[in-house]
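What follows draws every value from the coordinates through simple rules; no lab data is involved. Since the structure is predicted, the reported quantities are computational estimates derived from the model, not experimental observations. Cβ atoms are built from the backbone, for glycine too; each structure is taken alone.
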Structure 1
């Protein structure tokens, strides 16, 4: 009979370079599962290391913990969630496009202020901290 290796939270933390607090948080969200030993310690299956590394990689792609939970749930149900991951990635790309457009517009606005301010000599009004910023309309 082969006994599955169980890892303490500190061992999972060390192997994944993830804080113990983050591991507890992942568990509270249902991203990880552990069993309590008679001593009260959390024990994780060996697969937990791979799961935490997956979580970290998915976060690096911009996936939310909620997204990751859905992917893990699909995997645990025996599905291969790659199509779902691709749709999530496409959504992220579209969100980035919107953000890029907003940032480009903001950059243009800032350049206009810079150019306008480089030639203006606003007069200091009582209570002004910086007369240039005071010229901005909200």
Structure 2
């Protein structure tokens, strides 16, 4: 019973703490403009979950979703959390979903845990299989050898 209560409390606090993403920050990511990203992102906001279209993303996961490669590289350099979970997905899971293999390799270099599972017991490999990302599947499986 305590576990159920704690889980519900955790979910509620996560959704209550998410804020709408600033339009300037969103624009910087959409245009992959690192200079603008730096203007509108503070260190304390680096690992927050932001609401966008009724879904939550960290700035790092948004850079993956939007394929903002320069912003992604900058966020990794600024030590954005490679394990931050928003919307029950880690950045590595988003990389699998959106088939961003080069970004996934950079996440691995940054120390991401490849086999992490979310609260639904899904891993990045599960997302790669769901979206039929063959190269991504092969990449993840290469770590089992």
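Where does the value 0.45 come from, among 1, 2, when FRET efficiency 1/(1 + (r/R0)^6) of positions 21 and 101 (r between Cβ atoms, R0 = 25 Å, to 0.05) is the thing being computed?
That value comes from structure 2.
With volume of the Cα convex hull per residue in Å³ as the yardstick, tell me which of 1, 2 scores highest.
Across 1, 2, volume of the Cα convex hull per residue in Å³ peaks for 1.
Work out the source of -20000 here, i.e. which of 1, 2 gives that when helix-only ellipticity at 222 nm (-39500 (n - 2.57) for each DSSP H run of 4 or more, over all residues; to 500) is computed. Walk me through the numbers on the way to the answer.
On the way: 1: -20000; 2: -15000.
Value -20000 for helix-only ellipticity at 222 nm (-39500 (n - 2.57) for each DSSP H run of 4 or more, over all residues; to 500) corresponds to 1 out of 1, 2.
Figure out for me which of the structures 1, 2 the number 2.9 belongs to, where distance in nm of label points 7 Å out along Cα→Cβ at positions 53 and 109 was derived from the coordinates.
The correct label is 2.
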